[in-house]
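Every number here is computed from the coordinates shown, using simple stated rules; none is lab data. What you are looking at is a predicted structure, and each value in this text was computed from that prediction instead of being measured. Cβ atoms are built from the backbone, for glycine too; each structure is taken alone.
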Structure I
Amino acid sequence: MKEHEEARSKNGFPPSQLPRDPETGYFLDVPARIREIYTHNCFMADFFHIHIDEIHCGGAQVSLHIEHDKHANHRNVVHGGALTALADSVLGVTGASVGEAVVTVSFSMNFISNVSFDGTVRMISKIKHHGRTTMVILGEMFDEHDKLLATMMASMMNVDKIEGIPRKW
């Protein structure tokens, strides 16, 4: 355990052997680096099995396969907490897409429609504001038939830079 902790950089991210630009030091494949970081996120990877589908500068898409035995509430519909966890998961990935380690300051979710079981839900995000200390991220959640399920707005605090990922790429 101690060796694992020592192998992490000062901001807690695991080290990488991915290739970098020799002049800038930036990773040549930024999405691969972000995926590498999030493979160690037990909440996303092990507990919820949230998949990172796409990453681009300033946005991302994550998805979750909805399963009745894992995501149903007492009324036999998908629990809003499962959908909120998916929405919250896209935030860190989105911040990382511009080289920021972020934490959630405030989060608002508007549920529009519920989703069927045994389908896939995806959350698409984009940065609306990227300041020196804060960031605002907007998101929309869709089912596999492109039906809008929810919208999200979050204010994030930029707590650290992610070494090797530029603000623009």
Structure II
Amino acid sequence: MAAPWLDGTFLDSFSAMAEDLKARLRSDLVVVRKARNRLGTVVLTTLLSEVRNREIEVGEDLDDEGIQVIVVKAIKQRRDAAEQMLEAGRPELAEKETEEATLLQVYLPPALSEGEVQALVREAIDSGATEMGAVMSRIMPEIRGRFDGKEANRIVREVLK
């Protein structure tokens, strides 16, 4: 199910503006509140709360990369919850969790393809990383939030064979 505010008019409202991610989240929250979009309001309010809690923990404002780490974590939590809901025979709750993850995906950079990740892995190996941990530590900063870590792990194992 598509995100309720992804009908084009919502995206046009901020796509032309160059603003940091936190400002974008706040302005999007205003838009979904005005639209009386309950799901969007809950998702964005929760995300901004998680961002604020992390800022309190580290004692400073987070940059876009720090916020993206929180978005990635939130998406992973929702996907894991959806998987658990399906296993428990609750497809309606799984669909809700999946929809929330889809809403959050908008705040991450475009995803990488498997081929792009394979190229990054080969590049890391060519530059001297010969073990799993070394390769993963070199590619993770480049793929974080753009490609699933488990899949990247699988690709690294295949390439290292």
Structure III
Amino acid sequence: MEAKTGSTSLPLLPYRFRYVGFSLIIIGFTATYLYFWGGRPRFFEIPVLAIVTSYLETRWFVVAQTNALDEIAFLSFLFGLLFIGFSIEKNEEKEIAALRIRSVFYSIYFTAALWAIAYLTVFGWPIIGVSAVMFAAFLIVHTLLFRFMVMRHRKKELTSITKHSGVA
């Protein structure tokens, strides 16, 4: 489904993907809980094709045994945020699509600044972990900022309608 803003159309996900996104966030929280406090159930121990794995030794292109809960948690959060942040509104009008674009740009600016600060203050291997969460940070900032902008837009719209209808 595409939202139109001026002459530009945005390749947004269908509205129902928002519900899938919330379900994925719940799965992510459940997997995180199981990974850190739930004893990491054994049935999540699976063989995976690893391009590189580095625990006791670095190995390339091997089948490695891993507990998949942390991958399930991260990917569930990532796709949940993506689905929530980039699914079309039930009534996506031009103004909402324009707010979405503004939110994307502000989120890019914020994430770039955050990444620059991290790059200047985090050294060695930890920067890899920080880098891994930057896209998730972008999605969180975009979703929160977009929701705030939509809420403000709708409140202003409601105030305008109330003023013009004479209801006080």
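Consider the structures I, II, III: one of them gives 3.2 for distance in nm of label points 7 Å out along Cα→Cβ at positions 23 and 151 as calculated from the coordinates. Say which. The value was obtained from structure II.
Cα Rg over 2.2 N^0.38 Å computed as 1.07: which structure among I, II, III? Walk me through the numbers before you get to the answer.
Values: I: 1.07; II: 1.18; III: 1.35.
Of the options listed, only I reproduces it.
Comparing Kirkwood radius over Cα pairs in Å, for residues 39-134 alone across structures I, II, III, the highest value is found for III.
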